[in-house]
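Dropping the structures in below, format is structure tokens.
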Structure P
């Protein structure tokens, strides 16, 4: 059950994002941000996108509380905040950006905690391999913000999430192996 819940925490949002993209003839990976799919006033797939993010974040929080906390409390707290920030990205979609850029700030929180997970993983596991993912993610965001490459944020967003997944899955397997069945 441990690894199953951990995988669902990222699989559900990724599936909802994929389904939303497939159902949106207007969406373009190069010109849009993924969050454009969740804009409740302009997107025909906002319920699919926002529900997927919220459900994934909720499951991540439950998984971190039930399983990860027994293995490493620091990573558990990070994953609880990461999961909660994912819920907030779905809840405070782009419509809320007109209120002090609320969507931007909760999205930033999500991506910062993705990278914080990698940094903590580097420290705890005493390995530098996740640093490659950190550098790839930071480079993707730097190119986007500094040079407008790509124009939309979807590609840096996906790069950030996908670059964390191998280490998250590896950590899930380690935790799962330590739990008595």
Structure Q
């Protein structure tokens, strides 16, 4: 199967790319992450992914750019820490992946977000299904969280940049917030 793989970051890609390639799929990566903030973090993650993708022979498509205003416009009304803000973020990124997959003649799209135990998997599954239906292309969700630790270990061993939060300004704030 020819799959367009949305990639949130290189560390999450390690095990997902390996699993999908081992299953015999032909992959092209997609970078579409307007959620990542600040700009230095956006550049660090993109540059790291470029290096990683080149090293493993993974073709990439680069979409969008650093646009915190557009991203916040999508998620701000539901910016509470209950996971609801993630709905807009997942929707934006899965819509971009599905649209690119449909336009590019791919059989399906998937995302490396499925490997992280820190993601809201029910909302992620919903976003994939909704985007698949909207754009008429198959959306693949597979819970790959059991592979997360192994992927992180491999990423560290390879010297891949490891971030400390999902990427959005709201999650960065959560990272530093302490109970008052």
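Structure above, values below:
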item	result
helix-only ellipticity at 222 nm (-39500 (n - 2.57) for each DSSP H run of 4 or more, over all residues; to 500) from the coordinates reads -24000; which among P, Q	P
With FRET efficiency 1/(1 + (r/R0)^6) of positions 47 and 135 (r between Cβ atoms, R0 = 25 Å, to 0.05) derived as 0.10, matching label from P, Q	P
Structure from which 3.6 was derived, distance in nm of label points 7 Å out along Cα→Cβ at positions 31 and 119, options P, Q	P
For relative contact order in percent (Cα under 8 Å, 6 or more apart) computed as 24, the structure of P, Q it came from	P
Test item: Rg and Dmax of the Cα atoms in Å calculated as 15.3, 52, pick one of P, Q	Q
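Every read-out reported here was derived from the displayed coordinates using simple, explicitly stated rules and does not represent laboratory data. Keep in mind the model is a prediction, meaning the values are calculated, not measured. Cβ atoms are built from the backbone, for glycine too; each structure is taken alone.
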